[in-house]
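Please treat every number below as a calculation from the coordinates, not as lab data. Keep in mind it's a predicted model, so treat the numbers as computed, not measured. Cβ atoms are built from the backbone, for glycine too; each structure is taken alone.
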Structure P
Amino acid sequence: MKVNIWVAVIVLIVGLWDLYYAYNRYQEKKVTKRGSKADAISFAILGTIFTIGGIIMLFMH
């Protein structure tokens, strides 16, 4: 299956942005007690999935 290079690049950028956002959210000191750590973990999981997917799509191109 052929994948457009731009789709792969966009997915990779979104994955890296999610990882960056998760790291900043985890390091933030002024967080509420309700679910802030879970939010950071969920963004890290999504970022990892998108990053791996983007890398795989780049190799499929």
Structure Q
Amino acid sequence: MFQKMSNIRSDFIASHLRAQIRVLGSLLDQVEQDHMISDSWAEDNLKKVEASLRQVRKIWKEN
């Protein structure tokens, strides 16, 4: 189903998705370049991304 999203909601979701792309990009860079990553740093960042994506999904669903 297609539905029109308000500009504010669209900007909010886009902003959150871009932020998660930056975090995942940073993690990917570490994996590809250093091969040495702090387990806690990686786990914390992945948990933050997961939580944020859940929020985005919830907001999208409530639209």
Using mean count of other Cβ atoms within 10 Å over residues 7-14, single out the structure from P, Q with the greatest value. P
Which of P, Q yields 4.9 [mean projected area of the Cα convex hull in nm², calculated]: Q
